[in-house]
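Some structures to go through are shown next.
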Structure I
Amino acid sequence: MIAILKKELKLYFGNFLAYLVAGIFCVLSSLYLFYFENEFNILEIGVVSMSPFFYVAPWFLLFLVPAITMKTISEERSQGTLEWIFSKPISLLSFILGKFFSVLTVILFSLLSSLTIIYTLNKLSLVSESIDYGSILSGYIGLVLLCCCFISIGIFASSIMKNQISSFLLGVFLCFILYFGLEQLATYKFLGSFDYILQNIGLYYSYSSFVKGVVGIREVSYLIFITMLLLLISELVVKRK
């Protein structure tokens, strides 16, 4: 796994892809939170809080993460290098985990740019104690766990698609459905008592608890479970192909 991780990180940071992703994420977040007119503009709502960031960040990552993961497996398949990799003394799960943690490292690097938002909030706040750092910490924990789910979804999409564009589109679609689609579907109340179950299955329900400052065992366990489940399914798909 370590060998795959080093190889992928060298590619991501060697061709400046990681810096490009971090720059795009930083620019989009800053524009949306401080310049564009919307309900999450911190200057317009007049509330010194990171909550607007934690609500808009998943929508950017919903596209950025599949853009990174779209080539994790599909590129290896299209280039015919999977057979060469599997001839080496490395397990299939270690191969997938190496891909997973390399993408996670890029995303964590991108999230570092959001620390400038905290610095800006400190400058805007008249009293530094008015900023709730506890909710900020819980928000980051939830965002990282949500990113883990997005990455596993992207790897799964890449494992079943040979074309990278198809992998990207499927990854975005699945991320949207699991994050927001199920939540919205449950609000229409078409399925009676099953709507509550459907809402709980959606990633938004678990993630929103972190944004509110609550780090629950149920939410943490569920997001980790979804991540591990999709990675194991990806392993099975690649092994079968």
Structure II
Amino acid sequence: MARTAVVTGGTRGIGAAISKGLQAAGFTVAANYAGNDEAAAAFKKETGIAVYKWDVSSFQSCSDGLAQIEADLGPVEIVVNNAGITRDGVLHRMSEEQWSAVIRTNLDSLFNMTRPVIEGMRERNFGRIVNISSINGQKGQMGQSNYSAAKAGVIGFTKAMAQEGARKGITVNCICPGYINTEMVAAVPEKVLESIVAGIPVGRLGEADEIADAVVYLARDEAGFVTGSVLSINGGQYMSG
């Protein structure tokens, strides 16, 4: 029986590529989304992947949503924490809501999505958790103190959880994408985008499928010796030792 994987923010952008990649690799996939019903319906029609709507910043919504997926598709054995938002602004002009919204969605969601399934993973002696951070969680970014803080927290969560789950067959890894060719990046003003690409050694934006391929590998049974890793996929834009 195919293992069941849940991808948050799984119907658009990088998340959609991850959902499709996991499906192609033989996983049973459930794609979570927050609000764009039209995009989710189009994604479901195109792929046949089941879609589930809830807000990952709410622990109760995550608990209820995951319970429904397990009732529909079976035990959740792979969680890809991909959902994220931006509310950019320099700190001296940032509102409390701009700060809190990003922390709740981008960081609190990891607890909200992992806590309801971690006991089942421990009982089954198997689990794969893949967290999507960001290049800006590694190096910081002006105007994104909220986003950078949340994404840096994702890395810390990954390393702590990897130690907790290792003896129970649960791997926890993190991917830090650089600038990927998605709708969000395409909305950046052309001159700004040109300057971004100029700073990427490979000379181009990344593609969502390149992130998805890495997630698929980490989700496989064969990746059982890889845990606590932080994988940078950024075209050489930022290199950390």
With FRET efficiency 1/(1 + (r/R0)^6) of positions 203 and 219 (r between Cβ atoms, R0 = 30 Å, to 0.05) derived from the coordinates and found to be 0.50, which of I, II does the value describe? II
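Once mean count of other Cβ atoms within 10 Å over residues 83-90 is calculated for every structure in I, II, which label goes with the largest value? It would help to have the intermediate numbers written out before the result.
On the way: I: 10.6; II: 17.2.
With respect to mean count of other Cβ atoms within 10 Å over residues 83-90, the highest-scoring structure among I, II is II.
State the single structure among I, II that was used to calculate FRET efficiency 1/(1 + (r/R0)^6) of positions 75 and 123 (r between Cβ atoms, R0 = 30 Å, to 0.05), giving 0.10.
On the way: I: 0.10; II: 1.00.
Of the structures listed, the value fits I.
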So distance in nm of label points 7 Å out along Cα→Cβ at positions 59 and 147, computed for just one structure, reads 2.8; which one of I, II is that? II
Out of I, II, which structure matches -14500 when helix-only ellipticity at 222 nm (-39500 (n - 2.57) for each DSSP H run of 4 or more, over all residues; to 500) is calculated? II
Please state which of the structures I, II yields -0.41, -0.61, -1.06 when log10 I(q)/I(0) by the Debye sum over Cα atoms at q = 0.09, 0.11, 0.15 Å⁻¹ is computed from it. I
So relative contact order in percent (Cα under 8 Å, 6 or more apart), computed for just one structure, reads 26; which one of I, II is that? I
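Read-outs: derived from the displayed coordinates by stated rules, not from any lab. Bear in mind that the values here come from a model prediction, so they are computed numbers and not experimental data. Cβ atoms are built from the backbone, for glycine too; each structure is taken alone.
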